[in-house]
Structure I
Amino acid sequence: MNSSTLVEKAISFSAQNGVPVFPCRQDKSPLTRHGFKDASSDPAIIREMFADARAEYVAMPTGGITGVSVLDIDVEKDCDGVSGFEWLDANRGLIPQTRTVQTPSGGLHYYFRDVEGLRCSNGKIAQRVDVRGDGGYIIVLGFGYELLEDRPFAELPVFPEAVISQLNHPPVIGKSEPSTKTDWEDAFVPSQWHTIVRDKVAAGVARGVDRRTVLELAPLLTMQGFTIEQTKQELATFYDSAKDKGWAPQGSGGFAPLQFPLPQTDPLPQLPDRCVPPTLKPWLNDVAYRMDVPMDFLAAACLVAASSIIGRRAAVRPKVNDPWEEHANLWGLVIAQPGELKSPSIATALKPIEALERTERKKWKQAEIELRKKAAVLKEREAVAKSQLKDAIKKADGSDTLAEKELEDITSKLAGIDKQLANGGRRFICNDATTEKLAELCQANPYGLMLSRDEISGWFELLGRAGREGDREFFLEAWSGSGGHSYDRIGRGALYIPHVCLSLFGTIQPGKLNKLIDSAGQDGKGADGLLQRFQILLFPDARGPRRFVDEHADTPAKEAYEAVFEDLADLKWQSLCSLEKGIPVDGIEDSPYYFFHFDEAAQARATEWFKELELQIDSIAAPAFKSHIAKYRGLMPRIALTYFLIEASAGSISEQQIPLEAVEFAIEWCQHLEAHAKKLWAPSINPALVPARALGERILRGKVAEGVSLSAVQQRNWSKLVTSTEVRLAADQLENWGWLRLSVIETRGRPSTIIKLNPALPANM
C-alpha cells in the first residue's frame with residue numbers, strides 16, 4: 001500500500017469509528033515520538049504523521065482511550081511449540097460474534113468494548129493469547145490485515161467475562177515465584193522472553209532511551225504467570241546492567257541488519273506483463289530475451305514513439321461532459337549506468353519510426369524534384385507576366401488589371417512551393433537540432449514530432465543556462481501538445497506555431513541527475529516542472545551479469561511490430577471514429593483530429609481512479625514529487641489513448657470507444673511508474689537520504705573515526721552535513737541501515753551522542 005492510500009485509509013478509519021490513529025513502521029513499532037500517546041483524530045495531524053515515508057501500518061490505542069479492547073490470537077508457535085489456536089479451539093464458545101481481523105501471519109484479532117481497568121497482558125491467559133487494553137495499541141490497517149467479520153465499533157459486544165476470568169486466574173506455567181537473582185544471566189523468565197526483551201532494552205539504552213520509558217513498557221511485556229511489578233523489576237535490572245556493562249543486542253553488536261551498499265529506495269518491481277501492448281509483445285519479448293535487457297526500456301520507447309506518430313491527430317476526452325482533452329503525446333526518460341544496454345535496446349525499439357523517417361525522405365527527394373520543376377516553369381511564366389503587365393500599364397486600356405491578377409496568381413503559387421521546399425517532407429523523428437530549428441520542424445509537422453536524445457544531460461544543462469528562458473518555454477509548451485508558441489529569431493522575425501506537439505525520449509546517467517533534482521526541488525529555474533514532464537520515467541535497479549544469447553531474431557514478430565507503426569502513420573484506425581472536429585493548421589496539409597471517449601465500463605474505472613489520484617496528490621508533502629504525480633492526471637488518458645490506437649491499427653480492437661482494457665493498461669503503467677518516480681524524488685520525499693549518503697561516503701573513505709560525536713561531525717562543515725539537523729538525520733538513517741549505532745554518553749555539560757561504526761563495513765573503500 002502506497003503512502004497516499006495509507007493516509008487516506010487512516011483518516012477514513014478514524015472518522016468512521018471515532019478513534020485516534022497513528023503510524024507504525026514495518027516492524028510494527030510506533031513511528032511517533034511518544035507512541036500511541038501521539039494518536040490523533042485530526043486529519044491534518046494524521047497527514048503530518050503519515051508523511052513519513054517509513055509509515056507502513058495504521059494503529060490505534062486500545063483501552064480507555066478508544067473504548068476498544070482486542071483479544072489477540074497468534075498462530076505462530078512459541079519456543080515450546082504452542083500456538084494461540086490451541087486455546088482458541090478449546091474456548092471458541094466464550095467468544096461472541098464480533099469484528100474480526102486476520103493478521104499477516106494468519107492470527108486473529110477479536111474486537112470488543114473495553115472494560116474499565118482491563119490492561120494489556122501478554123500470555124497470561126495462555127501462550128500466544130494476548131489482551132490489548134489500557135497501555136497498548138493494535139494494528140488496524142496495512143498490508144496483510146484482512147477484515148473477516150465487519151461490525152461497527154458502536155455495536156461491539158463487551159469483552160467476554162469468561163475470558164477476563166481466565167485472565168485474572170491464569171494457569172501457572174513454570175516457576176511463578178520471582179527469583180531473588182538480579183543478574184540477567186540467571187533471570188527467572190523463559191529463555192526466549194529473556195533474549196528478546198533483554199535485546200530490546202539494550203537497543204533502547206544504546207539510543208539514549210531513559211529508564212522511566214523502559215519501565216512503562218512493563219504492561220506490554222508481562223508474561224504468563226508474573227505480575228507487572230515483577231516484570232518492571234526485571235526491566236530495571238536489564239536497564240541498569242546495560243548502562244553499566246554496555247550490553248548490545250545478541251549477535252548483532254547493537255546494529256540493525258547491514259544494508260550495503262547504500263540503498264536508494266525499496267527494490268523496484270518488474271514491469272508487469274500486462275504493460276506491454278499485445279500486438280507488440282512478441283517482438284519486444286524476443287528483443288528483451290536476446291539482448292537480456294529490461295522490458296521497461298523497450299516498452300517505454302515504443303509507447304513514446306507510437307504517441308509521437310499519433311500526435312495531434314487524435315485526442316481523448318477523459319470526462320463525459322467536460323471538454324478537457326489530452327493528446328497522445330508522451331515524454332520518456334531512462335536513467336541507467338553506462339553498460340546497461342539502454343541505448344542499443346531503445347534504438348532497436350525505435351527502428352520502425354526511423355524506417356518511416358527514411359521512407360519519407362525518399363518520397364521527399366522525388367517530390368522536391370517535381371516542385372523545383374514546377375517552380376522553374378512558374379518563374380518563366382512570372383517573367384512573361386511581368387513583361388505583359390508593364391506593356392498593359394503603358395497602353396492604359398484597362399488590360400493591366402487582368403495582367404496584374406495573373407501575376408498575383410503565379411506569385412502565390414511560387415510562394416506555396418517555396419514554403420513546401422523550406423519545410424521539407426513529413427518528418428517523424430530527429431535526434432539533434434537547435435531549438436530554433438526544432439520549432440521550424442514543429443511548424444512544418446503539425447501532426448507531431450519525436451525528439452530522441454541518447455544522452456540528454458547536455459540538453460538539460462543547455463536549458464538551464466541564463467538567456468535560454470525562451471527555449472525552455474518552448475519545450476514546456478511542446479509537452480502539452482495543444483498550445484501555440486511564438487519563437488523570436490534574431491534577424492528573421494518571430495515564428496508562430498499554432499499547435500506545437502513534441503514527443504521526447506532520452507537517456508541519462510544517475511550521477512548527472514543530482515543537480516537536476518536539487519534544482520527541481522527548489523524555488524528556482526528548475527522548479528517549473530520540466531523534469532516532471534518526463535512521465536514515462538524509468539530508474540531501474542542495478543543488475544548482475546548478463547546472459548550471452550546468440551539466437552536468430554523472430555522475423556515474423558519483427559515485421560508485425562513494424563506494421564503497427566506503419567498503420568499508425570497511415571491512419572488505419574480512422575475507420576473507428578467519425579471526425580468530430582477539424583482543426584486547420586499551417587503545414588503540408590490540413591490536420592483534422594478525432595475525439596475519443598471512454599466506454600461505460602472504462603469511464604467508471606477512470607472516474608474511480610481519478611478520485612483516488614486526487615486524494616493521493618493531496619497527501620504528498622514533497623513539492624517536487626507532488627508535481628510529478630499531479631501530471632498523472634494527463635498521463636493515464638494519454639497512455640490509454642495510445643494503447644487503444646496501437647491495438648486498433650493492428651485490428652485487435654474494433655470498438656468505437658476506448659475500452660476498459662485500455663484504461664486498465666494505463667493505470668497499471670501509472671502504478672509501475674510511481675515506484676520509479678519515488679526513487680527519482682527520494683531525496684525530496686525523505687530529506688535524510690542526501691545527508692545520509694554524504695556521511696556514508698565519508699565513513700567509507702575513513703573520514704569518520706570510531707567514537708566521534710555528532711557535534712564533531714558537524715564541525716567539519718562537510719557538504720550536506722552543515723547543520724545539526726542534517727547530521728542527525730544522516731546518523732539516524734545510517735543507524736536504520738545498520739551502518740552505525742548511536743550511543744549517548746554523559747559529560748559535564750550536555751550529553752553527547754557518539755558514533756559506533758559497524759565492524760562489518762568495508763573500510764577505506
Structure II
Amino acid sequence: MKYSAVIFILLVFAACTTKINNIKSDNSERLTDLVNPLIGTDSEHKLSNGNTYPAIARPWGMNFWTPQTGKMGNGWGYTYDAYKIRGIKQTHQPSPWINDYAAFSLMAVTGDLKIDEDERASWFSHKAETAKPHYYKVYLADYDVTAEVTPTDRAAIFRFTFPENNNSYLLIDGFDGGSMVKIIPEERKIIGYCQNNSGGVPANFRNHFVAVFDKDFEETKTWAENELSDSKNAEGFHVGGVIGFKTKKGEKVNVKVASSFISLEQAELNLKREVGEKVFDEIHNEGEAIWEKELAKIKVEGGTEEQRKTFYSSLYRTLLFPRKFYEFDKNNEIVHYSPYNGEVLPGYMFTDNGFWDTFRAVFPFFTLMYPDLNAKIMKGLVNTYKESGWLPEWASPGHRSCMIGSNSASLIADSYLKGIRDYDIETLYEAIIKNTNSYNQNVTSVGRLGAKEYNELGYVPYDIGIRENTARTLEYAYADYCVWKLAEELDKPQQEIDLFKKRARNYKNVFDPEVNLMRGKNENGEFQSPFSPYKWGDAFTEGNSWHYTWSVFQDIEGLKKLMGGDKQFIGMLDSIFVVPPIFDESYYGAVIHEIREMQIAGMGNYAHGNQPIQHMIYLYNYTSQPWKAQKRVREVLNKMYSSQPDGYCGDEDNGQTSAWYVFSAMGFYPVCPGTDEYVFGAPLFDKISLQLENGNEFVIHSENNSKENVFVDKIQLNGITYDKNFIKHSTIQNGGKISFSMSEKPNKKRGASTDSFPYSMTIAK
C-alpha cells in the first residue's frame with residue numbers, strides 16, 4: 001500500500017508538473033497580449049487623449065467592430081468613462097470629426113424586450129471587459145449575458161452566452177438614415193441593409209448585411225422608428241429586427257455576420273468565403289495568428305513592460321488604416337463599389353484616410369515595411385482618379401471636405417522614388433499635375449484651393465477670402481518639391497521639372513525676416529497686420545506660426561539661412577520649449593481641443609498633439625546641435641505616450657501619432673517623405689529587429705541604453721563608424737545592423753558638421 005501510495009503521489013506530481021509545464025508554454029508571451037485597443041479612448045470633444053475607439057479588426061480590414069457607448073450618429077462611439085453599452089456595432093469611422101458610415105449593431109437582452117438604444121443599454125465594467133485586436137468580450141450586467149465578437153476582413157462571428165431565461169433576445173439595429181431588415185426563420189437568417197453616412201457617398205450607397213444564427217427562432221419581430229411589429233419585414237428611416245428564444249444557463253448562441261457594399265449576394269459570398277463552416281474559436285485563432293505575424297515584423301527587446309505595450313499598441317493602430325474597400329467576386333476577382341460614382345468596378349480601392357495627417361509617417365512606414373500594400377494603395381488611387389477625376393485628400397468613403405494641402409503628391413512620389421512599382425504611375429502623375437492647377441469646387445479640400453493665386457504670385461494671399469492661406473502655401477511648396485523629384489524620375493520635359501523646382505522654394509514668400517517666422521501675406525505683397533505668432537488658425541491650420549514655420553520639409557537649410565544661420569535657427573527651435581503655452585483662440589471663438597492639449601503638456605508652445613509640429617524636434621539634426629533632438633525625442637516618447645486609455649496627447653489620427661511613436665522608438669523618423677532619408681533621434685529599446693518584406697533583416701542595437709542615457713555618443717553602421725545624422729532607405733532595405741552607443745552626456749562633436757546633415761534643397765549635390 002505504501003508503494004501504491006508513493007506511486008500514486010508520483011503520478012499526481014507528474015501530472016501536475018505536466019499541467020504546469022503546459023500552462024507555462026501556453027502562456028508564453030504573445031504580442032497581441034501587449035496591445036491595448038482601449039488606448040486613446042479616454043477622450044471627449046474638449047480634450048483628446050487619442051479620440052480613438054477599440055477597433056476589433058484584421059489589419060486594414062474592410063469592417064471594424066466596436067462596443068457602442070454613444071448614441072447613433074455620435075462620433076464618440078466609445079468613450080472610456082461611459083458605463084453603458086448600447087450594442088456592438090460594425091464601424092468604418094476614421095475619426096470622431098469625420099464620423100461613421102454604414103454602421104449597424106447587434107445587442108442581446110433578456111426579460112422585457114427593449115429596443116430603444118437608451119432603454120436597452122446595459123451597465124458594464126472594464127473589469128469584465130476584454131479587448132484585443134482580434135477579439136472583444138464584455139459582460140452585459142443588466143441581462144447576465146456575455147457578448148463576444150471576433151472578425152475577419154468582411155465578416156465576423158458573435159458568441160452570446162445567456163442565462164436561463166424564457167425571454168432571451170438578439171437585436172439587429174439597422175440605424176437611422178435608411179435601413180431594411182428581413183427575417184427568414186426557416187434559414188435562421190436576417191438580411192438587410194443600412195445607408196447611414198456622414199457624406200461622401202453616391203445616391204445608391206448601401207451596406208448590405210446577412211446574419212446567420214445557430215439556434216431556431218421562437219419569436220420574431222421588427223421595428224420601425226421604435227414601433228414594434230410582428231412583421232418579418234421592415235424598411236424605413238430607422239428599422240431593426242428581433243429574434244427571441246428560451247435559453248438554458250450558460251447556453252451559447254452564435255451569429256455569423258458579413259456585409260458588402262456591392263450587394264446582398266456579395267455579402268452572402270463574403271460570409272461563405274471568410275467564415276463558412278468555421279466556428280468561433282477558429283476565426284479567433286486565425287485573427288490572432290494574423291496579428292501576431294504582422295506585429296512580429298518588428299521585434300523589440302529591452303525597455304520596460306509599459307514601453308513595450310505602448311510600442312505594440314501604437315504599431316497595432318498604425319496597421320488599421322487605410323481600410324480595404326474592395327471585395328472578391330464569385331470568380332475571385334478583385335472588385336469594389338465606387339464611393340465616387342456608385343458603380344461596381346474591377347480593382348483595388350482603399351478609404352478612410354486623411355493625407356494631411358498620414359503623409360508624415362504612416363505612409364512612409366508602409367514604404368519601409370509594406371511596399372506590396374503600398375503598391376495596392378497606389379492602384380486604388382489610380383481608380384479613385386479615374387472614377388472621380390481627382391485624387392483623394394480626405395476620403396471616407398468618398399471625397400470629404402476636410403483639412404488642406406495637396407498631400408497625395410507626397411504619397412505617390414515617396415512610393416515611386418523608393419522603388420515601389422506595379423501601378424500606373426503616368427496616370428497618377430497626370431492627376432498630380434491636375435491638382436497643381438485647380439480644385440474641386442464641390443469639395444474644396446480636393447485639389448488646391450487658391451491654385452490660381454499660388455501659381456501666379458508664389459503664395460496664397462491672406463486677404464482674398466481663402467482660409468489657412470499661409471499653411472496652404474507651405475504645403476503646396478512641399479507638394480511641388482514632390483512633383484519636381486517625381487518629374488525628374490519620370491524624365492518629364494525640363495521646363496516642367498524646372499517649374500516645380502522653382503515652386504518648391506515658394507515657402508520663402510511667406511517668411512517674414514522681421515519676426516523670423518511664417519506670416520500671412522496680402523495680395524499686394526505686404527504682410528498681414530496685426531500679427532501674433534500665438535494666434536491659432538487664421539493663416540494657419542490647427543496651429544500657429546510657431547508650429548507651422550517648420551513646414552519646410554524639403555529645405556531646412558534654406559529656412560536656416562532665412563533665419564540668419566545655424567545659431568539663430570537653433571535659438572528659434574529652443575524658443576518653442578521656452579515660451580509659455582500662450583495662445584490666441586480668437587479665430588475659432590473657443591479653445592479647441594488642440595490648443596488645450598498644448599497648454600497642459602508642460603512643454604511650452606510645443607504642440608505634439610497635432611501634426612504640423614511633430615517633425616520639428618528632428619530639425620536639430622540639420623544644425624550643429626543634433627544632440628538636442630535626441631533629448632527631446634526621448635522626452636516626448638516617455639512623457640506624451642502610454643498604452644493606457646489616456647495614452648496619447650491629442651488625436652491619434654488614422655495612425656499618424658502612433659506611427660510617430662513607432663518610428664521614434666526605432667531611432668529615426670521620415671522628416672521629408674520624397675527623399676530617401678530617415679533622420680536620427682534616440683532609440684528607445686536595447687534591440688529592435690525589422691523583418692523586411694524582401695526577406696532581409698535590419699537590426700537596431702543600442703548599447704548602454706537607459707532612462708538617463710538619452711544621448712547618442714557614437715554610431716556604427718555594419719561595424720563601421722558612421723557620422724551622418726540620417727540613414728538611407730536603401731541601406732535599411734539591404735539589411736544589416738546599426739549600433740548606437742548611448743550616454744548620459746551629449747557628444748557635441750558628433751554629427752555637428754554640414755556633411756552630416758540630412759537632405760536640403762539648398763545644399764543638395
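No lab work stands behind these numbers, since they all come straight from the coordinates. Since the structure is predicted, the reported quantities are computational estimates derived from the model, not experimental observations. Cβ atoms are built from the backbone, for glycine too; each structure is taken alone.
Given a value of -9000 for helix-only ellipticity at 222 nm (-39500 (n - 2.57) for each DSSP H run of 4 or more, over all residues; to 500), calculated from one of I, II, which structure does it belong to?
Working: I: -14000; II: -9000.
Label of the originating structure: II.
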**Item:** Top of I, II by distance in nm of label points 7 Å out along Cα→Cβ at positions 292 and 564, largest first
**Value:** II
**Asked** Hey, Rg and Dmax of the Cα atoms in Å derived from one of I, II reads 34.4, 135; which structure?
**Response** I
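Suppose distance in nm of label points 7 Å out along Cα→Cβ at positions 332 and 404 works out to 4.9; of I, II, which structure was it derived from?
On the way: I: 5.8; II: 4.9.
Label of the source structure: II.
To test your reading of the models, identify which of I, II gives 0.55 for FRET efficiency 1/(1 + (r/R0)^6) of positions 340 and 684 (r between Cβ atoms, R0 = 25 Å, to 0.05) when calculated.
Working: I: 0.55; II: 0.05.
The read-out was computed on structure I.
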**Item:** Value 20.1, 66, calculated as Rg and Dmax of the Cα atoms in Å, for residues 316-651 alone, assigned to which of I, II
**Value:** II
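When mean count of other Cβ atoms within 10 Å over residues 84-91 is calculated for each of the structures I, II, which structure yields the highest value? Could you put the intermediate results ahead of the total?
Numbers: I: 16.2; II: 22.9.
Once mean count of other Cβ atoms within 10 Å over residues 84-91 is tallied for I, II, the winner is II.
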**Fill in**
One of I, II was used to calculate mean count of other Cβ atoms within 10 Å over residues 532-539, yielding 20.5; that structure is II
**Fill in**
If distance in nm of label points 7 Å out along Cα→Cβ at positions 308 and 468 is calculated for I, II, the one returning 1.9 is structure I
